[in-house]
Every structure is written in structure tokens, then in C-alpha cells.
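Take a look at these structures.
Where a number appears in this text, it was derived from the coordinates with a stated rule and is not lab data. Remember, predicted model here, so these are calculated numbers, not experimental data. Cβ atoms are built from the backbone, for glycine too; each structure is taken alone.
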Structure P
Amino acid sequence: MEPDEARKRHLIAVLEGEIARSTGRRYQLALSALDERSLHELERLLRDLEADKQSALRRARIFPWER
């Protein structure tokens, strides 16, 4: 297996795990059809969404009356 292919497989495994962890579900996505750059962008999107979620939870705890 080429190093690039191994990196891509690892990235796919990380993304599948992150999606399953954050949603509690497994989705049948053809992540292997994406190039490495798109996979990294998807990883970045998931991180940004998680950060937004945590920020909203903190704001709701600090200002519960502003819903």
C-alpha cells in the first residue's frame, strides 16, 4: 500500500469515527470517492460544527433567559 493511500484510509477511518461519535449513527457515505483535500475539508467542517455546538451550549448555560 502506498503512503498516500494509507494516509487516506486513516483519514477516512477518523472521519467515520467522528461522524458516528457526534451523531450516534453510522452513515453509508462513499468517503473513498473523495480526494484527500476534500476529506481534510470535511474533517475541518466537522471540527467547526463541534466548536459551534460547544459555544452554543456555553452561551445557553451562561444566559439561559436568551433563548
Structure Q
Amino acid sequence: MGQSVVVETLLLRADGQLQQMPAVFPSREYAIEQIQQLGQIVLQHFDQIERPQPAPAQVEDVAT
């Protein structure tokens, strides 16, 4: 692979399964770009779960 860096990681999927995620980084710049993109995805997920959820609509009990 020349001067590339190979990284093997595991991704825990939402269904509980582990998925191999090998990556080849041919340069330092490419590696940094990919890591930053992954960081943005992770932060977006945190933003979604930390966003206040709207309160459930209240149903009035109307006697007929």
C-alpha cells in the first residue's frame, strides 16, 4: 500500500450488529477530512437527541 495508513474499526449498528469498517487513508489531508466529516455526523446525531421534544397534545375530555 505504499505510504498509506490502513485503519480497521468496528461500527455498532442500530440493530446491535457489529460491522467492519476498514479505511485506507492515502494522505494525512484525506484522513483529517474524513475524520472531520465523521465528527460532524456524530455531532448532528447529538443535536437531534438533545433538541427539546414538543409536548404531546392534550386531549380534552368532552362529555357528550
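For the structures shown (P, Q), Rg/Rh (Cα atoms, Kirkwood Rh) is largest in Q. Of the structures labelled P, Q, one was used to calculate helix-only ellipticity at 222 nm (-39500 (n - 2.57) for each DSSP H run of 4 or more, over all residues; to 500), giving -12500. Name it. Only structure Q yields this read-out. Of the structures labelled P, Q, which one yields 14.6 when mean count of other Cβ atoms within 10 Å over residues 8-15 is computed from its coordinates? The value was obtained from structure P. Among candidates P, Q, the computation of distance in nm of label points 7 Å out along Cα→Cβ at positions 24 and 40 that gave 3.4 used structure P.
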